[in-house]
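In the part that follows, the structures are each spelled out as structure tokens.
The numbers here are math on the coordinates, done by the rules we state, and not lab data. These numbers come from a predicted model, not from an experiment. Cβ atoms are built from the backbone, for glycine too; each structure is taken alone.
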Structure P
């Protein structure tokens, strides 16, 4: 968004790229967690571009939602949780459930940014955050900024995870990740191996199995919920993930501890015999996969629905991670980095779900400004 403030956005010239522009707080990322953080900073009296600045690497509003596959609609998505201060249905027509999530959610986020004058700067890619004693140096492709604190809300979409398997480089077919998926029609006439037991894996298996043959493979036996998912179940799941990050363990996902809800689509998949699951294969061959017993399955495509990791490479100079790869988190909602309380991670661990992003943004804004004495 254009701004006439002293803080330069994407227009920062190369000639001044080494001059660090000072702000109190930098928010990195403008998905749900980032927008919630910016909203609460503004409510605390911090003016965008003067007291804090928000960067987003995408060209438009919407966070990861704008990159979702076209068949993901408002009826098939889990749920779009309201951002603080504006309901989803205030900005988006929701009566037609077939509206693409990749269209509706960006429309909502754009309206939200405008309504609260959040002044998101995009596209700006943050390359590194470094410690400069009492301040933090934030290096971007559009200039250098100096901040007293950082709220990181970069999510996971930019860090897809594909496990290493012997023979993967020899496979002559196509391998892709959930984030690369567009439509099932492109696989017509091919055999597709779908790997993963999460909600996305089930959704894509459902779509693809309706146009071609599939094999479903998971590392663990999938857990289906026969009972409704209650608020108590949700709180318990979030608590388990929070306990892990407070110990400095890799967070895992909230969904991984909730189980898969039984939906009409899943019941229909059972009727079609699509939910016949096989354990993980031992290796990948030139023409498919092979299990430990020597049995093979020929395949044209391997679709890895194996999740994401937190996109935190730009924070590597701060050396926040423990030996096991996790980060010890503190604070009321586990958004504060214990090693460096000037850094808050929202959309990480227990706040990785859309329902957890809003309160995490509020907690991060309040705790960080309090810690900095602002």
Structure Q
């Protein structure tokens, strides 16, 4: 059992950003610990498909204090960013401990927290949770889904378009990942179909800072009210890049509404429409990976967690970074800095109170 001031769970963009700011004020291992479930450095980037290159990626943002490599645009992102994260951990002596799986975080009678893992237990005064979403892919449920005779997979399992050569493929989901999958798969597949719950909101022109702040504010409003956060892309719309515009012109992105049921051979609508498919690719996003925080009883009636910035409103010891409005590479950096600033003040007050009590005793 190890005792520290702060435990950081997760070493992706948000976790490393928080660890960087902690390192400026605390000693690693003796005063803070960073625990990561992944086998190697790189956060979720290390698991991305090899055709996700610097030309097609939605955005890579530097960690505080170290610039991002700028390789050829055709270079796969996963390996470069994994190496970048590993170099970052070494450069700032962050001493990330991995692989460590956190089973549960529990409150203790003395107002500290117990972090139970498969590698032992940490006792901490505060927690920065940066577990992201990659390990919780969202699979919608539809009538007849279990009867489908073809293959079903999620974006998290996608490894490239060559798996779908000569097959009839339906991609479900209106986000950037679903569109990228379609653009890659369509030239090789026998046929492709794009299915979304809502009409896509196409965004033309530059995405300026004002529009970015407006989108983040909309997501932030939801988490302040304790609702489940939406993705930022759901309120920003889809950028009309030259590649996406060309795909629209070619009919690749002719969207279909959601089907009503899945049959062994394909997809069926109540109006009598039927599409035979061999593969269902669910590009339906992810949910925040927070099950290990269940013993803290942070969720409210709305299904989400009421937030005040990065701080859980009901428990100032707990900060969520990379959650809701900070679930972007830019937002994650800012959230890490903000969380550490608040925790330094909180822990400083506790230390002062403890010192005063000891002096008076």
Work out the source of 3.4 here, i.e. which of P, Q gives that when distance in nm of label points 7 Å out along Cα→Cβ at positions 200 and 264 is computed.
Q
Using mean count of other Cβ atoms within 10 Å over residues 40-47 as the calculated read-out, with 20.2 as its value, let me know the right label among P, Q.
Q
Ranked by distance in nm of label points 7 Å out along Cα→Cβ at positions 48 and 80, which of P, Q sits at the highest value?
P
Looking just at FRET efficiency 1/(1 + (r/R0)^6) of positions 72 and 304 (r between Cβ atoms, R0 = 25 Å, to 0.05), which of the labels P, Q belongs to the structure with the highest value?
P
